[in-house]
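Structures incoming, each one as structure tokens.
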Structure 1
Amino acid sequence: MGGFFGAVSKNDCVYDVFYGTDYHSHLGTRRAGMVVYGENGFNRAIHNIENSPFRTKFASDVNNMSGNMGIGCISDYEPQPLMVRSHLGTYAITTVGKINNTDELLDLVYQNGNTHFLEMSGGEVNATELVAAIINQKDSIVDGIKFAQEKIDGSMTLLLMTADGIYAARDRLGRTPVALGKNDDGFAISFESFAYLNVGYSHLRELGPAEIVFITPEEVKTVSEAQKKMKICSFLWIYYGYPCSSYEGVSVEQMRYNCGAILAMRDDVKPDMVAAVPDSGNAHAIGYSNYSKIPFARPFIKYTPTWPRSFMPPNQSQRDRIARMKLISVDSLIRDKRLLLIDDSIVRGTQLREKTEFLYQSGAKEVHIRPACPPLLYGCKYLNFSRSTSEMDLIARRVIARREGDNVSEEVLQDYADPNSQNYTEMIEEIRKELNFTSLRYHRLDDMIESIGIDRECLCTYCWDGKE
């Protein structure tokens with residue numbers, strides 16, 4: 001995943017970019033960068049943030065930067081923003097998304113005269129560099145961005161800063177958001193809508209799918225109109241989004257309350273308390289508690305002074321260890337209690353099984369699990385939701401493979417995705433037994449969509465139902 005922030009101002013806006021970018025730290029933990037433009041031209045800094053927060057890494061850089069324009073990013077993989085010099089001029093670019101047809105796009109740019117790319121560790125090409133190369137195939141930046149939107153299989157939202165202003169472009173189907181803020185001196189552009197509010201901007205609007213705008217201190221000009229078709233990622237509300245954000249006018253925090261309430265409407269268990277796997281499960285659990293009138297409690301407390309961020313290291317064994325280390329238990333809220341625990345999702349199931357075993361070992365009588373979304377049956381093709389390298393990493397797909405064999409037809413998968421089918425019921429029971437839960441009930445897809453409250457046709461639900 002990842003996130004970005006930009007600002008264009010009549011005055012120096014370096015600290016706006018610094019703090020606005022920092023507000024995206026929940027979206028990635030590996031790389032971060034900033035580029036500003038002022039009287040002395042472009043000035044860029046990129047750092048590895050795996051072992052230190054964004055603010056700490058960039059504090060000294062910011063003191064030496066000045067400019068009335070800037071972009072910054074938090075990236076969970078490739079180093080960016082990149083500086084590019086081409087026939088279109090010099091510009092800085094940062095992206096959020098996923099490219100599925102990298103080889104096809106490399107062939108395209110090789111055929112048109114691009115001679116090489118800088119190879120990253122592992123032999124992969126920096127996706128942002130590839131996007132820039134596609135843009136450079138055309139005679140204008142706007143035509144180049146539109147060409148990239150057309151050619152990329154996956155998703156790609158970007159900021160591109162020239163000496164004259166910043167281009168912001170939302171993915172062709174709007175799978176990821178772009179929000180605009182304004183103040184008396186200029187404008188801010190942000191992945192997360194809340195990020196500019198405490199920096200002194202008020203909310204202006206969101207970009208539509210495929211919309212491209214050019215931003216100067218004086219105006220936001222649409223240079224390519226928004227398209228009607230949209231498939232925004234539903235997981236933005238379930239998990240990715242910070243609680244203060246909203247997408248398409250729908251509050252993340254409110255959606256999670258709605259989600260928990262609908263989970264409670266369909267439930268018949270009577271635990272002593274409702275709890276969450278913090279932090280992304282908190283609001284879902286509050287919604288459940290408010291509706292059911294069952295007390296909300298925190299038998300797990302996240303140790304935020306040194307584990308403040310959501311994501312985990314790339315190594316699986318280290319992720320499992322840190323997942324245990326982050327959460328500290330409260331014995332009096334566990335021993336002899338019947339607990340209902342809400343998590344945003346179940347991916348592999350490993351960490352939730354360990355948490356459940358720990359609760360039993362700590363004296364819990366019952367542990368009922370309620371994921372805030374349906375079973376994950378398909379690997380994300382658009383936003384790298386899961387670090388899984390194979391769909392067989394998903395516990396639901398492993399159970400299906402045990403039942404049906406390795407070559408499962410799409411028709412059979414669709415039956416397992418149907419919460420009213422016998423296959424679905426038996427799959428859930430097998431997952432429950434494997435993970436040793438007292439009971440397991442997933443959020444239904446139709447209920448989840450109702451929790452969001454916008455037209456189903458505007459939502460991407462691929463990871464649950466395989467529908468693009």
Structure 2
Amino acid sequence: MPHDPPRLDLAPTRRLAASLVDMCGRDPRRLAEVLAAADARLGRHDKSFGGLKSLSVALSALVLDAAAIDALRQTAERLFGIVDRVVDWIVASSDRRERFAGDYRRVFPYLCKTPGARYWQAVSRYDAVVCEDGRFRIIELNTGCPAGFMHAAAFTKTTAAAFREFGVSGFGGSELGASQAATIRPRALVDGLLEIERAAVEQAGIEPGRVALLTDENRLTHELDLMLDDLTSRGRDARVIAAEEIAFDGGRAVHDGEPISLAYDKFRVSVPTSGNHCWREGFERRYAGFLAAQASGAIVAVNNLAAQTIAEDKSLLATLASAEAAEVLSAEDRQFVAENVLWTARLDGGRALRHGVEIDVPAYVAEHPDEFVIKPTSEGRGYGVVIGRECSRDAWRALCEVDPATPRVVQDYVEPARLSVVCQGEDGLAVRDMYLTLGLGTINGRYEGVLSRISPSRVTNVARQGFVQAVLATS
């Protein structure tokens with residue numbers, strides 16, 4: 001039976017924002033000094049998002065009570081289970097692989113579960129839009145590249161210190177000093193990887209060796225330096241390695257003569273016709289050693305290629321709600337998906353059921369741009385995302401044409417909640433309205449906290465604009 005969906009109480013967050021805006025008006029110079037000091041502290045944590053922009057702090061925080069944290073945990077963990085069940089169902093049948101994941105047929109020979117892992121997914125971040133009334137809805141499944149796991153806590157710690165320095169003593173009836181971080185633990189990612197490796201040692205007899213933090217031809221390295229520091233502090237031999245440097249000797253994955261037991265794969269596979277990040281033709285030769293080791297179960301590869309393709313594909317959101325998925329999902333699961341995941345359909349010229357009404361997808365979407373957003377199925381960092389209400393009519397109609405070279409989905413659009421944020425702008429301290437989105441972090445099926453992002457753009461990507469926002473929990 002339908003029930004009231006979970007909502008976040010945004011009132012304490014808005015009261016904190018209003019207090020900071022008031023302080024900005026009364027003492028902007030002091031606030032600018034505090035913000036500059038916070039930026040300096042954060043700069044010692046990490047330098048940049050791959051050189052795209054420097055990390056910086058916004059004097060803003062998402063304030064969550066226990067009920068909100070529990071709602072986020074329950075949503076993330078239940079969705080994790082549903083996604084994994086459906087991925088398993090797809091992988092188990094050649095017909096279903098072709099029907100629901102045909103864009104990735106070139107990696108079908110390498111789809112195998114990670115040794116030691118209970119699930120197809122290991123490290124996942126489910127992105128959600130937060131509405132003005134506090135309701136949050138899932139908009140993307142980011143399993144291949146869950147950015148933010150190593151950064152989020154640093155933003156919370158740095159921002160909370162800035163609040164104390166400026167004298168922000170409370171918000172919404174709770175004291176900052178009594179608050180706890182509700183964001184993703186900085187050691188959660190590496191803890192999760194090592195947990196899988198330990199299970200692989202016990203279950204598959206894989207001997208511990210070097211840890212490879214792998215990049216591919218895209219050379220995306222965000223967070224790998226922080227992971228390297230964490231692993232080294234635990235006494236592990238770890239390296240950031242290009243995947244093409246991995247060899248396979250028939251029994252072990254090897255790098256420079258050293259056996260590798262665990263790999264964190266910072267890959268973007270996508271489709272070969274992508275204009276953005278993807279594996280170009282010839283990947284089988286470039287990554288032959290790694291692929292052979294992974295396919296033979298000789299390396300603990302996180303995330304595996306099913307997670308980085310099928311589970312990362314935005315089309316999977318449509319599959320979760322499809323009639324076919326009822327084969328593995330209960331009526332309660334399907335109701336959960338309907339209430340918590342925004343309606344999504346493949347933009348491939350077909351028909352789909354939307355809110356109980358069957359529509360011709362491209363024709364209907366072309367005529368109702370204000371209702372939708374269009375996204376490539378398997379890209380990241382905001383690439384190719386277009387919001388209908390921000391697009392010209394002609395450009396929108398062109399986007400609605402089926403393009404086999406760029407598979408796309410269409411998704412219901414909901415307006416994100418907006419917050420007034422004190423931040424450093426091009427001309428000094430400023431107060432800007434920003435849109436709120438969340439990333440629900442899960443590792444091995446466990447909720448590990450929330451990543452909060454604020455951006456002046458409805459298409460949120462903090463590597464280009466906007467901020468990672470502090471997340472605080474009231475005591």
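Read the figures in this text as sums done on the coordinates, not as results from a lab. Note that the structure is predicted; figures quoted are calculated from it, not measured. Cβ atoms are built from the backbone, for glycine too; each structure is taken alone.
So if we calculate distance in nm of label points 7 Å out along Cα→Cβ at positions 230 and 294 for every structure here (1, 2), which label has the highest result?
Of structures 1, 2, the maximum of distance in nm of label points 7 Å out along Cα→Cβ at positions 230 and 294 occurs in 1.
Here distance in nm of label points 7 Å out along Cα→Cβ at positions 6 and 390 has been calculated and equals 2.7, so which of 1, 2 was it run on? The partial results should precede the final answer.
Values: 1: 4.0; 2: 2.7.
Answer by label: 2.
Comparing relative contact order in percent (Cα under 8 Å, 6 or more apart) across 1, 2, which structure shows the greatest value? Walk me through the numbers before you get to the answer.
Details: 1: 12; 2: 25.
Once relative contact order in percent (Cα under 8 Å, 6 or more apart) is worked out for each structure, 2 has the highest.
Using distance in nm of label points 7 Å out along Cα→Cβ at positions 94 and 302 as the calculated read-out, with 2.2 as its value, let me know the right label among 1, 2.
1
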